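Peer 1: These are the structures, in structure tokens.
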Structure 1
Amino acid sequence: MKAILKPLDGKYYGTKIEIHFDDGGDKSIIELWDSGDFEPSIRELELYGYTQEQWGKNELVENGYGGKTPIREMDLVCDSHFESKRTYERASKLVSLINGV
């Protein structure tokens, strides 16, 4: 059995893990989705060109309107359509367990 953590793309509808079974059957997709404490994953931040360090320090970032706004006020996690740090960590651990790493 082999698991692959699928990349983020488009509007977020869960963190996807693709599983391929040794018997050659169809692949399966598992989705994890937990907003956690509303802290975005490093992958989520990178989609917007930000870093985890910027998030941690709540740095001022370009807001798209010619000014700067603290990153945590940028509405990156205003609804549940984002990958949380918790979900990413859980998905990564699950992939490692399935792959025997």
Structure 2
Amino acid sequence: MLVQFSSGATAETTTGCPCSLRAFLRANGGTLMPVKHINLGSPGAMAPTGYPHDRQSVDGSLVFPADPGTYLFELVVQQVTGTSADLRLYYPNMQAIAFPQ
């Protein structure tokens, strides 16, 4: 089963940053599988643009071995570093595609 996701993340300010996020996928409440790691809110990256928000893509995919049946897939995004309370995740989208054996 191919599971794909896409989203966008922002650091609304540089306060408490730089920060990093990690995105995980899991099936049926099992082990979190790391899929994506991004850095956000670096003052050095935001200052030259004059734009107050740092936006990064949060997307990825993972293949889960799956026998026929019903599955629950979860996308979990966690802040790994930094102390910002102003990180946002926008427009998350996830899909699972089954391929016959």
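Peer 1: When distance in nm of label points 7 Å out along Cα→Cβ at positions 15 and 79 is calculated, the result is 2.1; to which of the structures 1, 2 does this value belong?
Peer 2: Details: 1: 2.1; 2: 1.2.
Answer for the origin of the read-out: 1.
Peer 1: Moving to a separate point now. Which one of 1, 2 has relative contact order in percent (Cα under 8 Å, 6 or more apart), as calculated from the coordinates, equal to 49? Please list the in-between numbers first.
Peer 2: Values: 1: 34; 2: 49.
Only one of 1, 2 returns 49 for relative contact order in percent (Cα under 8 Å, 6 or more apart), namely 2.
Peer 1: When helix-only ellipticity at 222 nm (-39500 (n - 2.57) for each DSSP H run of 4 or more, over all residues; to 500) is calculated, the result is -7500; to which of the structures 1, 2 does this value belong? Numbers along the way, then the final one.
Peer 2: Details: 1: -7500; 2: -500.
Working through the options, I get structure 1.
Peer 1: Compare mean count of other Cβ atoms within 10 Å over residues 23-30 across structures 1, 2 and report the one with the greatest value. Walk me through the numbers on the way to the answer.
Peer 2: Details: 1: 9.2; 2: 16.0.
Of structures 1, 2, the maximum of mean count of other Cβ atoms within 10 Å over residues 23-30 occurs in 2.
Peer 1: When distance in nm of label points 7 Å out along Cα→Cβ at positions 39 and 55 is compared over structures 1, 2, which one is greatest? Intermediate values should be presented prior to the final figure.
Peer 2: Numbers: 1: 0.9; 2: 2.1.
Once distance in nm of label points 7 Å out along Cα→Cβ at positions 39 and 55 is worked out for each structure, 2 has the highest.
None of the figures in this text is laboratory data; all of them are computed from the coordinates on show. Here the structure is a predicted model, which means the values were calculated and not measured. Cβ atoms are built from the backbone, for glycine too; each structure is taken alone.
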